[in-house]
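Got some structures for you, see below.
Values in this text are rule-based calculations from the coordinates and carry no lab data. Owing to the predicted nature of the structure, the values given are computational and were not obtained by experimental measurement. Cβ atoms are built from the backbone, for glycine too; each structure is taken alone.
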Structure P
Amino acid sequence: MAQVQTLAVIGAGIMGRGIAHAAALGGYRTILEDVLPGALRKAETEIRANLDKAVELGKVTAPDADSAFHRLEYAGSVEEAAREADLVIEAVPEEMESKIEIFTLLDKICRPSTILASNTSSLSVTEIASVTYRAKKCVGMHFFNPVHKMKLLEIVRALETDDETLGTAVEVGKRMGKEVVVIRESPGFITSRINAMIGNEAFYMLQEGIATAADIDKALKLGLNHPMGPFELVDLVGLDTRLSILEYLHKSLGEKYRPAPLLVQYVKSGRLGRKSGRGVYEYPEAKDAKSVSAK
């Protein structure tokens with residue numbers, strides 16, 4: 001296996017900052033990149049708060065939390081973040097064009113030995129890797145939101161991913177405290193494929209007036225022992241993200257993944273979930289925070 005000491009995360013959004021948190025707590029020098037200074041400041045504040053909460057709950061010792069926080073560094077460009085990294089994890093939005101653009105740039109910047117990983121939840125890692133000259137050193141590492149709490153990590157073996165790269169990704173995931181499953185690449189992998197179908201069916205049921213969103217969520221939590229209902233989950237993930245995944249699965253796997261018209265309508269109206277202040281449910285605190293930041 002390749003030795004990983006320095007790890008870079010590209011993108012300081014919800015997933016990126018969560019991955020950086022887990023990497024730093026796992027003992028890695030971690031460089032978190034974003035072109036927006038505000039995103040980096042928000043990430044630093046949130047990671048500190050989440051580490052403090054873990055200490056309060058007795059899940060992490062105060063010295064370990066402080067050490068993790070001090071392993072974090074911040075960069076305003078991909079070049080600055082990635083040039084010294086042994087492993088780079090891309091965590092940009094779930095759009096093939098964006099991921100291909102980042103991987104093309106990383107392939108030019110990084111040392112030949114550097115492993116490139118994508119946090120895609122459904123897209124083809126093989127297609128993303130094809131724009132590089134190091135397809136053997138490309139792999140999928142699909143983390144789950146919120147990363148600092150969710151234990152699962154899907155490691156996706158693309159067509160040309162070699163054994164050393166796969167083994168290194170598994171080892172890094174374990175050091176981050178994750179339970180790892182290894183998957184041969186397939187659209188949607190395991191979880192996104194099943195979650196997309198459940199969530200889409202929930203939207204069809206809501207559209208048909210079968211039950212309220214709250215009652216559908218309650219039924220799946222109490223009847224099927226899901227920790228969150230499908231609408232609570234989609235509001236957390238983002239309705240636009242879920243729609244993008246469904247569109248890809250519909251294109252790749254056929255008619256059973258056709259997005260529910262109500263989901264499409266919500267996204268077109270700007271109801272994207274918690275991040276926009278309204279999705280299936282309303283989140284007044286998010287709207288208030290946006291109003292304050294706009295002043």
Structure Q
Amino acid sequence: MKLNFSVGDLTIHRIIEQETTFLPALEMLPGLTPEVLAQNREWMQKAGALDDKDVLVLCFQSYVVKTPHHTILIDSCIGNDKPRPTRPKWNMKTDDTYLRGLAAAGFSPGDIDYVMCTHLHVDHVGWNTRLENGRWVPTFPKARYVFGKTEYDYWTEQNAKTEVPPFVDSVLPVVEARQAEIVRNDHRIGDHARILPTPGHTPGHVAFTFGRAKDDAVFSGDLMHSPLQARYPEFSAKFDVDQAQAAATRRSFMERYCDTETLCCTAHFPSPSVGKIRRAGNGFSCEAI
């Protein structure tokens with residue numbers, strides 16, 4: 001299983017927390033029909049993206065990007081000790097898979113300069129914090145955590161109405177520790193990391209592009225969850241706050257990177273999760289490297 005990639009002057013490491021069955025394809029993608037699923041079942045199974053019961057297989061992972069100047073972690077996965085009663089595989093987890101994966105890639109939490117979150121959903125912020133003496137503290141003690149302002153404002157508003165546990169245990173403690181940077185979409189880190197707005201999944205969802213003067217790699221977050229959504233960009237996930245906007249964003253993202261040399265690093269596609277966007281019929285595919 002390929003866990004690291006080099007492109008331009010970047011080295012990219014995958015830190016996998018779980019790669020597992022998630023939801024039935026027909027439930028996860030409300031626009032999908034049994035007929036279209038049947039037409040795509042064979043290649044999806046071959047790609048490891050669908051099991052024999054038509055349940056989607058998703059990878060839950062972070063990426064660590066080493067630029068000439070910084071070590072940047074993108075999307076901090078699920079986390080430990082967190083009450084997630086609706087997701088048994090995530091609920092009150094206590095395993096060392098994630099930190100072991102980080103160490104295997106050659107990093108300790110203290111090595112991370114920046115944590116960048118594509119959005120603030122539960123499986124993208126979990127390791128932002130860890131439990132220490134009954135308190136949530138930032139896992140990465142020296143890091144600046146970069147949160148998009150639109151996204152942060154949206155969840156602040158949601159949390160004011162009804163408590164949003166991942167926001168309370170994995171975002172606010174970082175803000176309280178004064179390690180957060182709430183940024184607008186023109187924010188950059190050095191001459192290598194930029195923000196690409198990709199709204200739809202959440203109002204403030206962003207992708208991150210990396211490379212000096214050009215996009216050597218792009219991190220797509222939850223712009224798409226399954227290779228089926230590359231082939232059919234019109235199929236939005238049931239979790240997308242604005243499904244029509246998500247579909248439009250997905251197609252324009254695919255057009256932007258189609259037939260370029262940019263590495264597309266997906267959040268949830270099964271391993272190897274990283275590929276180049278190519279045309280496939282009226283849609284696209286993310287061709288593994």
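Table for the structure above
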item	result
Top of P, Q by FRET efficiency 1/(1 + (r/R0)^6) of positions 43 and 251 (r between Cβ atoms, R0 = 35 Å, to 0.05), largest first	Q
FRET efficiency 1/(1 + (r/R0)^6) of positions 67 and 123 (r between Cβ atoms, R0 = 35 Å, to 0.05) from the coordinates reads 0.50; which among P, Q	P
Comparison of P, Q by FRET efficiency 1/(1 + (r/R0)^6) of positions 75 and 179 (r between Cβ atoms, R0 = 30 Å, to 0.05) - largest value held by	Q
Entry that produces -15500 once helix-only ellipticity at 222 nm (-39500 (n - 2.57) for each DSSP H run of 4 or more, over all residues; to 500) is calculated, selected from P, Q	P
Which of P, Q yields 2.4 [distance in nm of label points 7 Å out along Cα→Cβ at positions 19 and 115, calculated]	Q
Per volume of the Cα convex hull per residue in Å³, the highest-valued of structures P, Q	P
Test item: mean projected area of the Cα convex hull in nm², for residues 155-234 alone calculated as 7.2, pick one of P, Q	Q
